[in-house]
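The data blocks that follow each hold one structure.
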Structure I
Amino acid sequence: MGKLFATTVANAKPRERDYKLSDGEGLYLLVKANGRKLWRLNYRHLDKQRTLSFGAWPEVSLVDARGQRDDARRMIAAGRDPSHEAKLAAAREKLSEENSFKLVAEEWIAKNEREGMAEVTLSKVRWLLAKAYPKLGNRPIAKITAQEVLAVLRSIEATGRYESARRMRSVLSRIFRYAIATTRAEHDPARDLRGALTVPKVKHLAAITTEKGAGELMRAIEGYSGHAITLYALRLSAHLFVRPGELRQAEWSEFDFERAVWAIPAEKMKMRRPHRVPLSTQVIGLFEELYELTGTWRYCFPSFRSPRRPMSENTVNAALRVLGFKHDEMTAHGFRAMAATLLNEAGLFNPDAIERQLAHMENNGVRRAYTRGEYWDERVRMMQHWSDHLDHLRDGAKVLKPNFGARRT
């Protein structure tokens, strides 16, 4: 029997019993008694007769059916069973549908949580993903395209948050790579989108970097009339110049006041390396006073809402605003730049000791290994010098009360 024509397929009428219209090479149209027309392929594999379904006409046209037949015959020639391959494809399709982007993303977050990712970082990741879920959350992760990812990133850019868009692309890429590693996806559509995003302008966090300004700041802090715990956070931010998140999450169990050292565990550090902070006599005195307020709790600076949680990340910045320092003049993070600038300008300490105390990571791996653990004695002297210097700058003039109107001159 010769090959079928499209008109023959279209005009085929149902009969009392099912019948077949052959197109050659095993392909035929099964015309059911109920009027349905189904494409089938008969073939042999490992000396067994098998039948493969291609779907129903008109959804699958004659041309489409022939294409599927040719694909199946190539599999057979290569020693593969088309029926088995079809079942595998169906299983992969089902798995793909079940593995939504949100499911994989939450699994990835849980993994990072188990591995000790800092809570502040996890919060930022969750915040970013909450903006991606409306468009990507229910999509099978294996089917998400670069165009879909770009649409999400563009929606963030449209609000002017270029840095957030950049970070989101990085987070999405890490989730796609995790999906690849766990066999739920085959490619990372976020990987090549870096060039499509607006490059954010580098913003230097506002900081006071002159001795005159530092003295004014320390006097203003002493005039702070807000919550007592916030006052201690302001004072210790200046003396310790650790990252704001490290200070507000400080726990009493991390301090050894006899040895005058604060040991910050790796999971709380930006670079995931444990860090030690020498404690000056002034700092120890401040912590002794703070202990009277919060010593019964886990955190040195507990949240005002629940002592089981650390102080809000906005508390110190809000206090600086109350003191009259605008967001482009001084920030909680600015205490680090203030200390780094004034200590380097003093020329009394090795710049590497200052960098080590700032917990900055040495880029050179060999150098990092060589300098590991060095400068401790110098850092102890430096931290005492810094506290003494802050006291000297503070005492350079009388205590100023905060101006709730405009910035002081």
Structure II
Amino acid sequence: MVLAEAGPLLGGGVAYGTTDQRHLLNSRAGTMSVAHDEPADFVDWCRRRDPAVDGDSFAPRAWYGDYLRDRLAAAANRNPGRLEVHCGRITGLRLARGGRPMVLAADGREFAADAAVLAVGHAAPTDPAWARGLRGSPRYVSDPWGRAEVPTDGPVLLIGTGLTAIDVALSLAGRAEVVAVSRRGLLPQSHVDGVCAPAPPPALAGERIAPLMRRMRVAAAAGGDWRAAVDAVRPEADAIWRSLPPASRERFLRHAARWWDVHRHRMAPPIAAKVDRLTESGRLRVSAARVDRATAGPHGVSVTVDGRSCRFAAVVNCTGPGNPLRHPLVAGLIADGVARSGPHGLGLDTDEAGRLTDRAGRPWPGIHVLGPARRGRLWETTAVPEIRAQAEQIARIPVSAFAVSA
């Protein structure tokens, strides 16, 4: 098995590559084990660092990257000689009907495989159209995870108010005043301390979006906490998504997806408490606004927000991870016709088993897609429980070698 990783560190990626201990997991430790049949594994691993951790704790995200590396190393030790790690980008995947896939690396190496797993994660963030003129300026941070230093000799403008913006605001806390704007100005909701009493899933069948949302609100109002109703829908989310007609899905993406995201992808309670303190002190201001234009100079960035001119020390793009279709490897596969965009342009097209489909819609035997790149065909495909289930399904396939691109 060859595991290819473009970055300098396995198990990091966008989510777990942070070194800032203020960045916590957005899910409880008890849900984060790599194997579903060992639910306490991650908690037990954390307790060796901090005995106070339990299943309801929200551990530092950097710890999870360490945990993944530990578990990978343990698996390699149990199977000597069966894992090769390739440090470098994968630039292509050559496929032919009836032939073995050839995985092409940037350094010119080629790997012949019985199967390949495309676990490319998210692409780099996309610059807003008005920010393209800021590229190259040290006052503009296009990718907040790219380790660029944010100038803090004045207030900093964050574009986006989701979880990425929360991470950046926490990293800047005490160094600069922060202004965060987005079209709706919605911050993620918070988890509560302790686990909500479980709720039965509301009866949600595929139909128009408005009745679905009404029944969700009724279910949330009937329980002790709306979070229980949202969590009850999560296991059913992909079935609901598949049952919706395309027009209803498009309507959800336009009008309701952001509202769902802020309730589904929540902040850890300690993070929410810090955000509350920052907003109460005026160190963080959040608003619904639209940026019209921006111009970078040597001492700051002039930004027009809803027709009003403002000046900031820096602008940080916090719109979140980019579309997987923009990943260079994925874009190349689509250009070659061996892959195609999935529904709604959110990710790659696959069959129900997660196998990559070509331009004509035919699945490739042994070529599987894992994680965010399946978005569109699936709705819930970015969090550990769903990715874990996909990985375990792939692991049951009897092949002698995998080439995994991460």
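Structural remarks
- Given -0.37, -0.73 for log10 I(q)/I(0) by the Debye sum over Cα atoms at q = 0.15, 0.23 Å⁻¹, for residues 16-55 alone, calculated: source structure among I, II: I
- Computing Cα Rg over 2.2 N^0.38 Å, for residues 160-231 alone across structures I, II gives 1.50 for structure II.
- Origin of the value -15500, where helix-only ellipticity at 222 nm (-39500 (n - 2.57) for each DSSP H run of 4 or more, over all residues; to 500) was derived from one of I, II: I
- Taking FRET efficiency 1/(1 + (r/R0)^6) of positions 112 and 392 (r between Cβ atoms, R0 = 30 Å, to 0.05) as the criterion, the top structure among I, II is II, with the largest value.
- Distance in nm of label points 7 Å out along Cα→Cβ at positions 88 and 384 - structure with the largest value, from I, II: I
- Which of I, II leads on distance in nm of label points 7 Å out along Cα→Cβ at positions 8 and 312, largest value: I
- Relative contact order in percent (Cα under 8 Å, 6 or more apart) - structure with the largest value, from I, II: II
- Look at FRET efficiency 1/(1 + (r/R0)^6) of positions 72 and 168 (r between Cβ atoms, R0 = 30 Å, to 0.05) for each of I, II: the largest one is in II.
- Label whose coordinates, when semi-axes √(5λ) of the Cα gyration tensor in Å is calculated, return 69, 22, 19 (choices I, II): I
- Here mean count of other Cβ atoms within 10 Å over residues 152-159 was derived from just one of the structures I, II, and that gives 20.2; the source is II.
- When distance in nm of label points 7 Å out along Cα→Cβ at positions 184 and 376 is calculated for each of I, II, the greatest value falls to I.
Throughout, read-outs are computed from the coordinates displayed, never taken from laboratory work. Bear in mind that the values here come from a model prediction, so they are computed numbers and not experimental data. Cβ atoms are built from the backbone, for glycine too; each structure is taken alone.
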